[in-house]
Structure formats: structure tokens, C-alpha cells
Structure 1
Amino acid sequence: MRAHPEIEGLTPYQPGKPISETKRELGLSHVYKLASNESPLPPSQKVKNAILKAMEEIHRYPDGACFELRQAVAAYYKVPADWLIFGNGSDEIVDILVQVYCKPGDSILTSKGAFSAYFISATSVRVKTNFTELLPDLRFDLKAMARMLETDPSIKMVFLPNPNNPTGTYFSAQEFEEFMKVAGAKDIFVVLDEAYVEFVRAKDYPNGMDYQKRFKNILLLRTMSKVFGLAAMRVGILIAPPEVCDMVNRVRKPFNINSLAQAAAVAALDDREHLEQVKKLTWDGLDYYYGELDKMKFKYWPSQANFVLFDTGRDAGEVFNLLLKEGVILRPVKPYGMPSYLRMSVGLPDENAAAISAIRKVLRS
């Protein structure tokens with residue numbers, strides 16, 4: 001029996017290459033992984049202690065309602081507890097939203113160069129994805145998106161990652177205001193994916209929580225994977241009106257957030273000092289990258305996230321393989337239509353320096 005054609009046409013998601021695999025394949029003793037936009041710091045002692053305590057109860061099923069986590073997130077973001085749903089990463093939430101609110105024949109709207117999960121989730125349930133082109137500076141063209149909403153009644157959801165992965169670019173408050181003059185009046189959902197919001201330094205960034213108070217059709221995605229440093233725990237957050245949460249809950253699998261993840265997330269939200277350390281390390285690392293890339297005369301895009309996208313000026317796959325031999329793992333973004341670009345996450349200072357040294361060596365050769 002064959003899968004349906006839409007699934008057969010998908011390319012499996014390729015995660016960043018693991019450190020252990022790279023060491024084994026190339027016989028390296030030191031490998032620096034700067035490919036997956038992970039936190040440069042390991043969990044704080046508060047988080048480790050919470051996980052150890054939670055391990056005493058792993059013979060029990062987790063709290064399916066995530067009560068303690070719900071209260072902690074509600075207090076942190078200052079939102080009502082009944083406006084929250086948790087997913088096994090934000091990807092699961094995207095899956096469920098498309099399942100609940102779209103049917104075959106409907107479509108979603110996003111941009112080329114946006115996170116691929118939206119297209120994969122839609123395609124898996126026979127929902128079409130409409131794409132607008134990126135602007136020359138790799139930002140979303142919200143004017144083109146608004147025009148498409150005016151002419152295509154099949155669109156039921158718009159996915160807007162802001163800042164965007166893999167570009168690190170963002171759209172401004174003014175641009176979003178203009179877009180919502182159209183989208184806010186439509187019977188659709190605008191899903192703002194703000195996975196990297198804590199890293200934003202731009203003064204004109206439109207924080208989704210401010211707009212959610214004004215527009216009833218804005219849904220917000222946040223995550224514990226980035227600045228909170230819990231990538232392996234897989235905790236995604238949906239902030240949405242209670243009636244939306246109720247519909248999502250009807251499809252969400254029970255016990256999708258395990259006990260260790262719930263305990264770790266509660267502790268991480270309470271550790272503001274660790275959060276500020278990660279933000280400062282990230283901003284310092286980005287500024288270091290900018291200075292070094294300027295010296296090497298590489299084109300790059302100032303980032304509002306925890307990574308920088310730069311143009312190698314040649315086949316990025318070849319550069320990626322040469323960097324692997326130097327023990328540095330970066331991320332080619334050819335699947336996003338950028339065959340000469342690499343994405344470089346911010347690590348610890350020695351990791352950042354090792355990456356820049358390897359890039360200088362490889363691209364000189």
C-alpha cells in the first residue's frame with residue numbers, strides 16, 4: 001500500500017548533524033556544533049535539581065493537564081491559565097492547529113524562506129501551502145501576503161515566524177499594523193511564531209502579546225527550547241483564546257509533555273539570572289560574528305535571533321563538508337532556496353572563535 005502522493009513528495013526534515021556522529025565519522029576529538037540554534041549554556045542547577053526530584057516519580061504518568069507548568073507560564077507571561085496549551089515542541093502545536101482548522105481544499109499562507117514545519121504539517125493533511133517571495137533583504141513581504149488574503153478565500157491560517165528562522169530577519173510593528181488591517185478583518189488565524197522573541201534587540205519589533213489584546217484572531221507560539229535551554233525536553237507553548245485551546249485539546253494526545261520536561265520548564269521560568277546570562281552571551285556572540293564576518297568581507301544579515309546567516313559566495317554544501325573536517329558543524333540552508341548560505345548559531349566564546357577560525361581557513365583555501 002502506498003502513501004498518498006503529497007507525503008511521497010515531501011523531503012524528510014534533516015536535523016543538525018550530531019556531535020557524536022561527526023567525531024565517529026571523522027575521528028575528531030573536539031567538535032563544535034553551531035548548527036541547531038541551541039542555548040550555549042547547559043541547564044542551571046535549579047533545573048538539574050528539579051529534574052532529579054521529578055525522576056523519583058517517573059513510574060507514574062505525567063500530569064496531563066500540566067497544572068504546575070500552566071500556572072508558572074501564566075505568571076511568567078501574565079496571561080490567563082486557560083489561554084495556554086502545551087505541545088511536544090511547537091511543531092506538534094502547528095500540526096494540531098492545521099488539523100483542527102483546515103481541511104483538504106483549504107490552504108495556509110507563509111513566506112518562502114520560512115521555517116519548513118508549516119509546509120510539512122499542511123501537506124500531511126492535504127492542505128495546500130501558498131508562499132510569497134522574500135524581499136531582497138530576506139524579510140517577509142507582508143504587503144504581498146495581505147494582497148493574497150484579499151484574493152484567495154481558501155486561506156485559513158497564516159504562519160509568521162518573527163524573527164524568522166533561518167534568516168534571523170524580522171518585520172516591524174508598522175508593517176504588521178498594515179498587514180493586520182486586512183488580516184484582522186478576515187475569518188482566519190494569524191499564527192505568530194515567536195520562538196526567538198527573547199533575543200530581539202530591534203526597537204520596532206511587534207511583540208505578539210500586545211497585538212493579541214487587539215485582534216481576536218492572533219495565536220502565539222513560544223518555546224522553552226531556545227533561550228530557556230530545554231531543547232531536548234520539547235516544550236512548546238500556544239497562547240490562544242480558551243475556545244481555541246478547547247478545540248486543540250480535543251486532538252492533543254494525553255501526556256504529551258513528560259514529567260521531567262514539566263519540572264524542568266517550571267524551574268527554568270523561575271531562573272531569571274540564567275536567562276539573562278544566555279541573552280548576554282548571545283548578543284555578545286552575535287556582535288563578535290558581525291565584526292569577524294566584516295573583516296572577511298562576507299555578506300550577512302543582522303539577526304534578531306541566536307544565529308547569523310551569511311553568504312559563503314560558493315556552494316555551501318562544499319563549505320559545510322570542509323568545516324566538518326575542522327570539527328565545526330554549521331547549517332546549510334539550501335532547502336530554503338539559499339544554496340550558498342550557511343547559518344551559524346551562537347555558542348560559547350571559544351566555540352565562536354573556533355568557528356570563525358575554521359571559516360577563515362577553509363574559505364582561504
Structure 2
Amino acid sequence: MKNNPLVSVILPSYNGSKYIQESIESILKQSFTDFELILVDDCSSDNTLSIMNEYAELDERITVIHNDHNCKLPGALNVGMSYAKGKFLTWSSDDNFYDRDAFRIMTTELLSELDSTAMVTCRYRIWNINENGDVVAESISDIYDEGFFYIHNIVGACFMYRSEVVDKIGLYDTSAFCAEDYDYWLRIYSEIGRIKFIDKVLYTYRQHPDNLTATKKKEIFIQTYRVLEKYSDKWLIEYKNKPDKLMCLYYMSVMSEGEKTFRIRATIKERLPILNEERFDFDVNERFTIWGCGDLGRKTAKLLRDKELVFIDTDLNKIGSTVDGIVVRGIESIKNVQDMPVIIAVRTESVYSVISKLDSLGISFFYTVWGLISVGKVEQLLW
């Protein structure tokens with residue numbers, strides 16, 4: 001193998017035999033060839049290691065590392081990084097794959113920026129996979145927007161960064177499992193800062209019943225906020241006049257406890273007095289309006305199946321229909337159901353806009369799914 005390849009690619013896997021061949025092939029077939037591929041078997045019990053060894057026999061750019069115990073993703077990444085020799089680093093998951101020109105485009109950007117850019121990130125397609133392995137839906141990741149860096153992982157699944165980054169901020173935090181990548185990007189953003197977005201789709205991300213996104217939803221939600229809380233001094237200032245983002249972070253804290261969390265929540269409530277209108281005594285009510293008939297709204301309705309329910313939604317395609325046997329109405333009808341308290345069942349990013357709309361309609365109080373989680377009312381149906 002070449003002693004100093006330009007790019008080091010790390011591919012960790014635990015029982016990833018179902019898709020890993022496609023992932024490896026997408027790397028080996030890159031139009032850019034000056035790379036090393038470090039395959040890390042994280043103590044798999046299937047034939048993942050055998051597959052890795054077979055490819056290593058065919059291509060001298062491949063190194064295989066076998067962990068004798070399961071380190072989980074951040075630990076496995078750190079093992080792989082300890083072997084990396086490249087000027088640029090990236091890693092991939094065993095169930096995802098690159099487009100043919102991904103490395104060429106990312107390295108070209110990093111080389112053209114000299115040392116002024118620490119990292120590049122790209123768009124990627126998202127495949128929703130059913131239990132049979134079929135693609136049932138496809139979408140494209142959002143445009144990179146630094147204004148949301150302290151809200152969610154805007155870097156996403158396709159990226160490349162300079163090896164000097166490791167010298168400056170260290171390895172992946174093994175205590176941040178389920179949000180180890182987001183934690184690392186926040187460290188780059190906060191301590192180095194220079195991240196460039198490439199508005200091209202260069203990667204395919206599979207969303208399927210067995211990946212971490214599907215099986216660890218609760219853990220991802222909790223760990224994401226724990227990571228974000230480390231930067232609260234920054235985002236409390238940056239979002240001082242951005243109530244939608246502050247409210248999002250307020251509700252993201254619902255699964256967290258501790259003195260710091262309570263201080264942050266108190267600070268946000270001081271800035272957003274409308275939060276004092278939230279109620280938690282929903283057990284006393286027999287009729288509810290649920291704002292939002294998506295996945296979260298449907299789960300909330302399932303919890304309240306013995307109550308009289310109406311859905312409110314802004315999607316014109318849903319208004320007038322029924323979802324799970326419940327009528328969907330538009331927001332103009334909300335005054336007609338004022339004796340049915342509103343439970344807001346939308347993503348945290350959208351809660352502020354809904355509360356503001358309710359306030360403009362004269363609705364004096366409300367419930368939110370996220371607030372009800374904090375008092376142990378609905379958590380069992382959300383993950």
C-alpha cells in the first residue's frame with residue numbers, strides 16, 4: 001500500500017453483512033483512487049469479518065482490523081483513525097454507499113481551499129427501506145444552513161475533513177454514542193469553525209428498520225440534547241432573538257435532568273412567557289383536539305383512543321379526510337372545538353409556530369406532546 005495516501009476512509013461494522021459489500025464496492029469504484037480503506041470489524045457474530053478479509057485479499061489499499069470486543073461506533077471509529085495515514089479523513093456506515101465521484105469532488109474542494117476549510121459536507125439521498133429491503137420512498141437531504149447548527153445535525157452523512165482536525169479536537173467521544181458524529185461536528189464548528197457546503201448529492205443513506213436511526217430513536221434524542229447542552233452558553237446568545245429555535249431547544253431538553261438543564265429551561269421560559277400557558281393535567285379531559293396528524297399525532301391519538309378526538313392540520317391534502325378513523329379539520333375550525341383542549345403533536349422545530357397561531361386565535365392554553373413527556377404521560381408511544 002502507498003505509505004501516504006491522500007484520503008483515509010474508515011468503514012466500521014457490527015454485523016453488517018447484509019449491505020457491507022455494496023458499501024465497500026462503492027469505495028473501491030471511486031473515480032478518485034488515492035485512498036486507503038480501513039475496515040473495522042467491531043466483534044461481529046455474522047460473516048462481516050470474512051467479507052472484509054476477502055476484499056483485503058483483492059485490493060492492497062485495504063486494511064482490516066478486528067476488535068476482540070464490541071466498542072460501539074465511536075470506539076470503532078477511534079480504532080480506525082489510529083491507523084489512518086491520509087491528509088484527509090472520512091468514514092461511512094456499512095449500509096450506505098457513495099456515488100462514484102464523491103471522493104474526487106470533496107478532495108478537490110479541500111485542496112482548492114488550502115488550509116482555510118477544515119471540513120466539507122455534501123447533500124445525500126435518503127432511501128426509506130421496508131422490511132423486505134425495498135425502497136419505498138426517496139428524498140434529498142436539506143440544504144446546509146449554519147443557522148441550525150445548534151438545533152440538529154446539519155452536516156449529515158457525507159463529509160470529509162483534514163487530519164489536522166484530529167490534532168486540534170481529538171477523537172470521537174465514546175460517551176456520546178448515538179450522537180458521536182454530531183458531537184464531533186459541533187466541536188469542529190465551535191473550535192475551528194471552517195465548514196464548507198457542497199451542494200451536490202454524493203451519497204445514499206438507507207433508513208431501514210435495523211439501523212440505529214430506527215432502533216435507537218429515544219437514545220438519539222437524549223444524546224443529541226446532552227451534546228447540545230455543552231454549547232448552551234453559545235446558543236443562548238446566538239438564539240436570543242429567535243424564539244422558534246429557543247423553544248425547539250426547550251422541548252429537546254424534556255428527557256434530561258440536572259441543575260444545568262433546569263437553569264436553561266428557566267432562562268428560556270423567562271424569554272418566552274407564552275410557555276407559562278402550557279398545561280399538564282390532561283387526565284381530567286375527555287375530549288381533545290390534536291394539532292398534527294403525522295406520525296406523532298397518530299401516536300398521541302393511539303394513546304387517547306378512549307377519548308373524543310379531532311385532528312387539526314395545515315396540509316390541504318389531509319383536511320376533510322380521516323386519519324385512523326379521526327376527522328381532520330383545518331385551523332379555521334379550531335374555534336368550533338374550543339371545549340376540546342389542544343395537544344400540539346408536531347416536531348420540536350414547529351412547536352413555536354403552532355403556539356403562536358393558537359395565541360393569535362385566542363386559545364389561552366395548550367398541551368404539547370413534548371411537555372407531556374416531561375411528566376411521564378406519553379413517552380411509551382413516541383419511540
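FYI, it's all coordinate maths here, none of it is from the lab. Bear in mind the structure is a predicted one, so any value in this text is a computation, not a measurement. Cβ atoms are built from the backbone, for glycine too; each structure is taken alone.
Comparing relative contact order in percent (Cα under 8 Å, 6 or more apart) across 1, 2, which is largest?
When relative contact order in percent (Cα under 8 Å, 6 or more apart) is calculated for 1, 2, structure 1 comes out on top.
Which of the displayed structures (1, 2) returns the greatest value of Cα Rg over 2.2 N^0.38 Å, for residues 196-275 alone on calculation?
Structure 2 comes out on top.
Given 3.7 as the derived value for distance in nm of label points 7 Å out along Cα→Cβ at positions 52 and 124, which of the supplied structures 1, 2 does it correspond to?
Attributed to the structure labelled 1.
To test your reading of the models, identify which of 1, 2 gives 1.7 for distance in nm of label points 7 Å out along Cα→Cβ at positions 44 and 180 when calculated.
Structure of origin is 2.
Starting from the value 0.50: which structure in 1, 2 was FRET efficiency 1/(1 + (r/R0)^6) of positions 36 and 244 (r between Cβ atoms, R0 = 30 Å, to 0.05) calculated from?
The value was obtained from structure 1.
Have a look at 1, 2 and say which one yields 32 for percent of Cα pairs over 36 Å apart, as calculated.
Among 1, 2, the structure yielding 32 for percent of Cα pairs over 36 Å apart is 2.
On FRET efficiency 1/(1 + (r/R0)^6) of positions 252 and 284 (r between Cβ atoms, R0 = 41 Å, to 0.05), which of the structures labelled 1, 2 is highest?
The structure with the largest value is 2.
Out of 1, 2, which structure matches -10000 when helix-only ellipticity at 222 nm (-39500 (n - 2.57) for each DSSP H run of 4 or more, over all residues; to 500) is calculated?
Label of the source structure: 2.
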